[in-house]
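Read through the structures below before going on.
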Structure P
């Protein structure tokens, strides 16, 4: 779940949900190689008084063999909706209409408030730029600026695949930035075992951290960024990906956002 500021001032929530195809097939032992698989996702947001704020079913149907050919192990869906600033819970459910098997996950719902005039960075959302028409057919395609992207279709980040992250920056001019600001993206390993610390002494530091920098001229009050970068040099493990925006002239004008990611190597 990632949160952004909607044009009308409300908070915009974008949800991405993945379900392993192998788990779906386990509930269908009588079908070995189905031509297609249909599942139904459902999202339910409620406030502290248990009032329903948002509820939507999202049926997903895809060709099983095509998904295997495209290297996509998960059924994927995405939904975006505006919501007022509240606290509550978010329940995500998946249902197999063939076996009637169900699974769900509930997480706390804390909606961010983007209504002030201070410099702010939205949550970070991860996408993948589809490599072929087959991926476009099987995954929900989202237009971000002039690019077509899809939700990142894997539960963990594969080191051989570039990360495409999207975020928005608010109140650039209102916060007092007048000419130029910089965007710093860093990926840092959360913690190392004693064995890994010993190995780190023998490896180049880049194996456990990486960063990139972008400079931007001020021309609008709110901006969006879609940035792709290579993580192939990083060792497997849990990392914090942080985006930090800072005024080039006044370093005290700064804002940041971060997410924890897990990188695996194949």
Structure Q
């Protein structure tokens, strides 16, 4: 009996070491994943020129959580989850649509002056408006991105980013429950100017112009202008203050331009805190 017990112990010892080795490898893999994963949390307060007693006064907080994982030096996965907390009336919290994104650097020259990348996203309708009112199933986003960082070859502290993009939406119904036509697809262009002021400060000018099309073939042009001034406390914490104005590019008559940098009734002002964990 003692011989059989001894043989059993001899046979199980290698398996025990194998189990320990597997556990160590799994632990190492988890640590490697955790070390490469970075998460950014953004908190933004939005307001406007209207007085507190006006019904359409803007006063809310935006929350955004963005875990990102680099698959290699050239490509990255990220997940964006966001929501909004109204600070007046019912003080309701609502989710925005979430998305899973993938970006890949397609070209970069030797000194990184010029880089070209591709970006794709798939959206999930987590907002009540998209899922219940507009019956959105999902939305796809495709964009090439060209970036020119002039600071790589000169003393000019400017980086220029150009991103044309296409969005395709899929709805259960072509018309929302409020009677408005759902947008089937849109084409937009985005141009970003980033100015660095030393190591701590920066100015960003973000400009978007796009055209959306409904299932019925009707189109509408939209614009957005956003300007912000940022301060980096360190490599993981940044504060910024900014202004944006957006809306229909044409007035109600369909001819006259409605594009303007500032509108006292529609412009929004914001304070943002961004923390990378």
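Here, each number is a calculation from the coordinates, and none is a lab measurement. Keep in mind that what you see is a predicted model, and the values were worked out from it rather than measured. Cβ atoms are built from the backbone, for glycine too; each structure is taken alone.
Tabulated results
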item: Structure with the greatest value (metric distance in nm of label points 7 Å out along Cα→Cβ at positions 61 and 213, set P, Q); result: P
item: For helix-only ellipticity at 222 nm (-39500 (n - 2.57) for each DSSP H run of 4 or more, over all residues; to 500) computed as -4500, the structure of P, Q it came from; result: Q
item: semi-axes √(5λ) of the Cα gyration tensor in Å derived as 33, 26, 17 - corresponding label from P, Q; result: P
item: Read-out log10 I(q)/I(0) by the Debye sum over Cα atoms at q = 0.10, 0.22 Å⁻¹, for residues 45-148 alone, computed value -0.43, -1.29, structure in P, Q; result: P
item: Of the structures P, Q, the one that 13 was derived from, the read-out being relative contact order in percent (Cα under 8 Å, 6 or more apart); result: Q
